[in-house]
Structure P
Amino acid sequence: MTKLLLAEGDFSYAAALTGSNHSPLVACGYDLKSDALAKYPGMEDRLNQLNNMKNVTIAHNVDATKTMHKGALPPLATNISSIEIRYPHTGIKSVASNRILLSGMITACTRLMVSQLCVDGCTLSISLKTTGRYNEWAGDITPVARNENLILVTVARPTNPEGYEHVQTNGRDIGVQMDQACTWVFVRKEFCEYPLEVLPEWLVEEVGERCDKCELCDKIFSSLEDLQKHLDGKNHMRKQLARDSAGGRRKEKRKREKEVNDELKAEELARVDRPKSKKELRMERKKAKR
């Protein structure tokens, strides 16, 4: 049975798994190989080591939010029994973009799980931080998974095999505290025998935490101290004065409406099964005539 890793960064997790894993392993990263080498120092030696291993396949430029079919994944990606994603992030502090990323990954993985590339009962494992900032766009992900007919079977603290080092999407090294993260394991509804009906108390408490927020500037902060510094800053004061004026109130209202509309449009575009707009159909007809 094959294990599929998606959204790999510097492939240190894939390298760490090979120490105790003898089954086929396929590790896919989002970045182009050249971009990943520039972003993560020391990754070239690790890639050479992995490429020389039997039953290990490395792939670059694989978008885990897109439909993954036989041609999009390496040839070894067959008889997949488990799919794993660890700490997905767009690399920017945007609640909307990260929410779309997570939803897109779950949708794409669900379609992969029902394809001939996966075996019956294939599991999807997603590791996420459970801190306030991440809870703004992740938190309890069971409702998102349930929309794709995925049922939660287990939750646990993530395990870090020897040799694994967590890095951010931008390439900076930063460790993940094991008491501030959770691994969610899902399976297709038709193959679930023992669903996890109730989340453990520690997880309910953690995913319920939210960051302190400045409603005026629509920014979130990890601590009250950071929020207070922001409130005392000139940018916040300037916005507050502008908002208190009649013109400022109208401007803020239009801005909020635009942000909501932009977020809805982005979510609609991220849907793989969405109906095509008249403009898209018209463009397709023009291309077909050429």
Structure Q
Amino acid sequence: MAEALWLYVDGELTTKFPDDIWECPPVYEVIRLMEGTPLFFDDHLTRLEHSLDLVSADYDVSSEKLYRRIRHLAQVNGITAQNIRLEIGKIAGKSAWQERLYLVPSYYPEVLQYQMGIKTVTTEIVRSMPHAKIVNTAYVEHINQVKSATGAFEVIIMNKAHKIAEGSKSNLFFVKGNTLYSAKSEDILMGITRRRLLTLAAKMGLNVIESDLYLEDIAAFEACFISGTSIHILPIAQIDNAVFESAAHPTIKALIEKFGETVHQSIEETRRLYEHNEEAI
């Protein structure tokens, strides 16, 4: 029998996952642990607070305590690299909010997928509140069905007019020369990796244009890629029947290299900021 994993529920360490039912879908964040440290930790905390504001949640999150719980959770479970999920929501029949922090199955692309690019397909679906990370079971089930039927690594979502937004779990960029093209900010989730990538692009002298992107126009671009917590920057080889040589594109190759440096810097900065004392969990 497999050994039970530890998790935190309302700040208490346990091996028993709560059977309480959410009153409504909880707000959540998925944070990647690298070298035992939560990557882009403050960025995740900022987005979490924004999501809580969007659903009018009266709940305060302590960055110091959350950081130490994440580190401790990694230690007691004996892992240094995995994704950790934080959920905050109201329990049915109760007035109090509940916080859950636990490990989730994590998949990171293989080297060959970065070298060759990945297959994606499109589907028509619209998220009612794209700026908030809220659990949506029907959405997840639909995406999983599409992936299973097509063998795609990721599903690109678009509306009935075929205006492209982003990936189901990622942000999407197209490339032409030294310019990156993305859907408008109001139509997509402001991904943590996306924000870091935009800052990096500016430092590299790349142009970034946000505009309405339509499926019938994507063949005009030279390359494309997705970005996200588990994948960082991953080249796309195919969107439906459109084929791209994204993995070989010099702009994408340069972004991947420089983003690796950004990741390392973030880990070091987070450690310097939060490991200055031994404050209680």
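The numbers here are math on the coordinates, done by the rules we state, and not lab data. Keep in mind the model is a prediction, meaning the values are calculated, not measured. Cβ atoms are built from the backbone, for glycine too; each structure is taken alone.
If we compute FRET efficiency 1/(1 + (r/R0)^6) of positions 54 and 78 (r between Cβ atoms, R0 = 25 Å, to 0.05) for structures P, Q, which one ends up with the highest value?
Going through P, Q one by one, FRET efficiency 1/(1 + (r/R0)^6) of positions 54 and 78 (r between Cβ atoms, R0 = 25 Å, to 0.05) peaks for structure P.
Once relative contact order in percent (Cα under 8 Å, 6 or more apart) is calculated for all of P, Q, which comes out largest?
For this comparison of relative contact order in percent (Cα under 8 Å, 6 or more apart), the top structure is Q.
Using FRET efficiency 1/(1 + (r/R0)^6) of positions 94 and 158 (r between Cβ atoms, R0 = 41 Å, to 0.05) as the calculated read-out, with 0.95 as its value, let me know the right label among P, Q.
P
For volume of the Cα convex hull per residue in Å³, which structure out of P, Q has the highest calculated value?
P
The value 1.10 for Cα Rg over 2.2 N^0.38 Å, for residues 14-125 alone was derived from one model only; which of P, Q is it?
Structure P accounts for this read-out.
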